[in-house]
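Below, each structure is written out as structure tokens.
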Structure P
């Protein structure tokens with residue numbers, strides 16, 4: 001064949017050339033596509049791992065949100081009947097009034113508005129106090145963990161030259177139905 005006519009040196013060079021070209025073709029046609037597929041699968045695996053980490057962090061956040069939800073809704077879930085809930089509401093308003101040095105002259109339960117998942121309780125209050133004590137009362141009332149809100153109020157002086165104010169206000173409370 002071809003190798004018979006060549007000198008020893010030329011045979012070695014031809015053999016080395018065939019081996020180098022063969023390795024080049026092998027690299028180009030076999031190893032490079034395999035390496036490309038492996039790199040693609042590694043990138044895909046890293047993306048899947050990243051997605052899994054994101055998913056696990058979302059699950060952890062979901063648990064945190066659920067525990068926070070439980071913590072905050074415990075205070076606003078309706079505990080008993082409408083009458084019991086209104087009684088508790090009135091009691092809390094009175095206790096806070098005494099704490100803030102407010103003189104409660106009249107307290108009247110108001111209407112109860114029922115919506116899909118919540119009930120809104122109203123109370124009308126007539127109080128006498130100084131304006132700074134009244135401001136503290138409103139602040140304390142709206143800072144409670146329950147959903148109390150001063151809906152409206154009117155202020156007028158008790159007497160002509162008095163620092164004591166006569167205040168009529170409406171307070172609401174929102175309670176989530178147990179269902």
Structure Q
């Protein structure tokens with residue numbers, strides 16, 4: 001029981017330390033990178049079109065929206081992901097594309113951190129140094145950094161797998 005409390009305190013400390021860093025990274029990255037040119041823009045545009053009652057699979061509407069908003073410039077002539085992704089991004093489409101990108105960057109980092117901590121929980125004899133090197137290593141690993149900055153959905157898939165695994169364990 002004491003060991004579990006120790007682990008919870010350590011996880012809480014990690015979150016307390018990293019959340020301000022995640023906010024700083026999200027805000028500063030959003031100032032450096034134009035969200036309209038990132039992969040995230042296609043998801044934002046799809047959410048925006050759903051809110052406007054448009055068809056994300058209609059090439060004419062997709063291209064017209066792309067030209068009007070200047071978003072998803074590198075995307076296909078229509079949204080090529082399942083409709084639930086467009087619906088999922090609808091709340092973010094209530095914000096400007098740049099503000100939504102900032103929020104998404106923050107969410108991605110938190111989702112990846114939760115996934116890392118879930119994986120580390122399988123190694124109960126870990127030390128603080130192992131946690132530090134693992135977390136830093138994953139976030140500073142160039143492909144992970146690239147996924148975060150492009151606003152891709154990998155972190156969403158990771159967090160979904162984590163919560164699905166937790167749900168399966170509770171049964």
Structure R
């Protein structure tokens with residue numbers, strides 16, 4: 001249906017009021033549904049980031065506990081374990097085995113490796129690669145406490161950065 005406006009003006013098509021009401025209702029509902037889907041998608045992303053941060057935090061706490069335990073290890077035991085893993089028979093002969101056995105009772109390398117593997121599995125899944133690389137550098141480091149201290153600081157830096165902790 002066309003209505004003609006004022007004299008001499010072009011005819012302007014008018015929309016039926018019922019059709020206008022129906023379009024407004026369905027248009028509003030469609031916009032609300034789209035906004036709801038976008039909101040749910042954004043909320044899901046936020047929840048995933050929060051979950052990932054929480055899981056990383058838990059894994060990092062386990063790693064820090066393991067690193068502290070590794071740092072408490074006496075230097076002589078660390079040197080013995082390194083020589084043993086390298087298969088250096090000459091160096092192994094230089095150690096006092098009574099002292100080593102007493103230390104091994106307190107610092108079981110199998111238990112340490114099991115804990116390391118558990119923490120590493122979590123970090124491989126949760127990421128990021130920089131934390132995993134820093135952890136491997138620390139685990140392979142020598143018994144030199146200064147070098148281990150620098151590697152430990154690097155590891156903590158990467159963990160804090162991933163958790164967005166300002167220090």
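Here are the numbers for this structure:
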{"item": "Comparison of P, Q, R - label where distance in nm of label points 7 Å out along Cα→Cβ at positions 102 and 126 is highest", "result": "R"}
{"item": "If volume of the Cα convex hull per residue in Å³ is computed and equals 193, the structure in P, Q, R", "result": "R"}
{"item": "Source structure (of P, Q, R) for distance in nm of label points 7 Å out along Cα→Cβ at positions 30 and 134, computed value 3.0", "result": "Q"}
{"item": "Computed -26500 for helix-only ellipticity at 222 nm (-39500 (n - 2.57) for each DSSP H run of 4 or more, over all residues; to 500) - originating structure among P, Q, R", "result": "R"}
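Where a number appears in this text, it was derived from the coordinates with a stated rule and is not lab data. Being a predicted model, the structure only gives us computed values, none of them experimental. Cβ atoms are built from the backbone, for glycine too; each structure is taken alone.
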